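Below you'll find the structures, each written out as structure tokens.
Derivation of every value follows stated rules applied to the coordinates shown; laboratory data play no part. All values reported here derive from a predicted model rather than from experimental measurement. Cβ atoms are built from the backbone, for glycine too; each structure is taken alone.
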Structure I
Amino acid sequence: MRAASSLPSCLNITAHLDHSYGGLTTSLPHFCAALESTGRYQSPLGAFCLPDEETIPPGADSSESIVFPSGRLRWMTDSRLRRSLSGRIERASAVHIHGLWQEHGAVASQLAQVLGKPYIFSAHGMLEPWALRSKRWKKKVYWSLLEKRNLEGARCLRALTRSEAEHYRDAGLRQPIVIIPNGVEVPAEICPEPFYDRYPQLRGRRLLLFLGRIHPKKGLALLCQSWASICRDYPDAQLILAGPDSEGTKVLLEAQISALGIESRVTFAGMLRGNEKWAALRAATVFLLPSYSEGFSIAVLEAMGAGIPVIVSRQCYFPEVETSGSGWVIEVEATSLSRALRECLALSASELAMLGTNGRRLVKSRFQWDVVGRQTADVIDWILGGSEPCSTEIIQ
């Protein structure tokens, strides 16, 4: 294997490193590490960050994390900033841009085009229909003036799922699309005790766990409504909402929970990291994600990798949950969610364990980071002039 300094590099560009911003900040450090582990490319990670955010990505190490300031106006007027990023792009063999609608994508794609560097764009679910309805008119204007042109300049587009590939085509993009999912790294041993140490009153109860940002798109209002309609039939069960608050959603949920009279049946666990996160997953009876919009949830992979059943919405674009017998895929409405919760809570421990085993088997076979790293390296070889890769699906 060549020394890392002599390897060509693919510069990854994103907005934010702080995990409180959600899924992309969780997966991208692992993605970079997976590419580097192939021994074929360096994979530095450049992020446009706010002054007060955490800028050391926990959980995985890429060769280098480069922090740039955020601010659209600043990047339009500060020539030194643009020269700094331009120098990084010039030294790279290729560029991979992650996420839409923010200045990091516009600046990086424009500089790559000027410098003649091939680049890949990954939307990470940001062209999903529900996501497009959020701030709809701003996005329509930005798309027409700038973002569509940025994506059209990409040598290829990366989709996390086949559904996301369709979203690219629906947006009028015609470049080749490579389908490379996210991966997950599950600890060899997971112990629930750190979670029970923090919440001793939950020991011995059946735990229904949501793990993610506390955000309207995650379907948490619907989840609380459904839980309120059935929780009196399951006095030994408790709903756990774990994750950082986003856009003041927690206050609204607390008001809803109070109005429903289920304060004693819901626990807010805050943001869980590292061992605490895995301990919560091991303690849980089922993982819940009734989301209105997802790109590709790392939390679902982590739950399945930890061996617990999952209940996810169709908008998570994870049909393998159903086909592998790992849990339930529901419509985002109260009846469907309540039915799945009741079916789950009616199962025996051995039946739940079988669903969990199916999920763990699926994750091990298809969603490992070493596989993602090899697929990504093959795609970079391709856009740099190599042969078309056979390790991943390509939609021409």
Structure II
Amino acid sequence: MSVRPEVVAPAVDAALRDAALSLEVDIDNHVADMTDLLYAQIPELSDDPAVVRETSAQCRATMLAFTDLVQRGGEPGDFELPAEVVEYVRSAVHRGVALSTLLRGTRIGHDFVVRDWETRLEAANFPPETLLAVMRASLRYTFGFVDALGQGMANEYDRERERWFRSAQAVRADAIRALIDGTSVDVDAASRELGYELRRHHLGLVLWADPLPGETSALPRLERAATEIARGAGCQHPLMFAPGSNLLWAWAGTASAADPDSVARAARDGVSVAVGESGEGADGFRRTHRDAVDASRVARLGGRRPGSVTRFRSIDLATLLAGDTERAQRFVRGELGPLAQDTDEGARLRVTLKVYLEESESRVATGRRLSVHPNTVANRVQACRELLDRDLGERRVQLEVALALAELLDGAVLDAGDAP
């Protein structure tokens, strides 16, 4: 016996609202799963941490726009492109990501949501007639929504691309990338295009931060921080380029080599900063930027707190292995053995041993630096010897490198298993 349409319709509306609410409640897991899926199926997407966060943010905003539309019973295409999606599309244009890549992402996301949606509805045990009606309504909503989403993204992409290619920023971006890539350039012409004199000393910076509540992008805050840092180094007009909405590259040009330590005195507002060593001319422009990029990679791998400053010179050794985390992890665990345990006690022992070796194996000097009694130092060093099961003089260089990497990269290379 069939169910009357006037009975089915309210049941369909209720089922759709319940499924949307259920999806919204579980939004964090869905965003994480969808982001992982996008990166697994679209290798063209940048794996820069700032861009990954942008990808996750636009996934969240899109899902919430969909669940809101369903819960209020709006038409499938009756929604405004979320600000996070607009920002993501614009950033993609600046990074040279093709529109086809973005639209492929919407199709992958659509398939993900449909499969999850069907699972939720099937678990509700509706009568066959009701389930069929609900499925039909769901397909209408999801296909209509993703069509409107794709069209909105395409329109925004075309508008931004037109603005971008007509702007001087595109010329500046090309010049910056040519300099970074080591392409032969006319230094004087590039200086004019950039509005920044390349025949000077340069201090390279990489700045990043998560948006604060109420912020769509952290970029304005990053630009303020870069300007303040540059002024502290003696540069009134730094060169800035944003490869993402929460990531900024900057250069401070000065008449003489700037002191990288001046950055630490100017950094604030939760903005993390990586700073290269000062370099001169076009080659120095490229080298100091690469220094800063390498330092930012180590800072992120090591999970440094927001607002920290990482100077390349302090982590230059770690950068040799930081580009290959798996190799760095294998090296650290191989050299330190049980001493590589990611525990508070393991950290105390590693710090003590590192300082002990730096202080030429002096218990007194080590105790002074760590503010502990020399006997405590002796006990900790003995515990390290037992865990290493070898003399400290054996493979001394490798041991010191492993301790430095463990300190800088922390959980990325340490063993999270139970302590011995």
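Here are a few things to note about the model shown:
- Test item: distance in nm of label points 7 Å out along Cα→Cβ at positions 28 and 180 calculated as 1.5, pick one of I, II: I
- Origin of the derived value 27.1, 90 (Rg and Dmax of the Cα atoms in Å; candidates I, II): II
- Which of I, II yields -21500 [helix-only ellipticity at 222 nm (-39500 (n - 2.57) for each DSSP H run of 4 or more, over all residues; to 500), calculated]: II
- Structures I, II, by distance in nm of label points 7 Å out along Cα→Cβ at positions 260 and 316: label with the highest value: I
- Highest-scoring entry among I, II, by distance in nm of label points 7 Å out along Cα→Cβ at positions 12 and 228, is II.
- Computed 12 for relative contact order in percent (Cα under 8 Å, 6 or more apart) - originating structure among I, II: II
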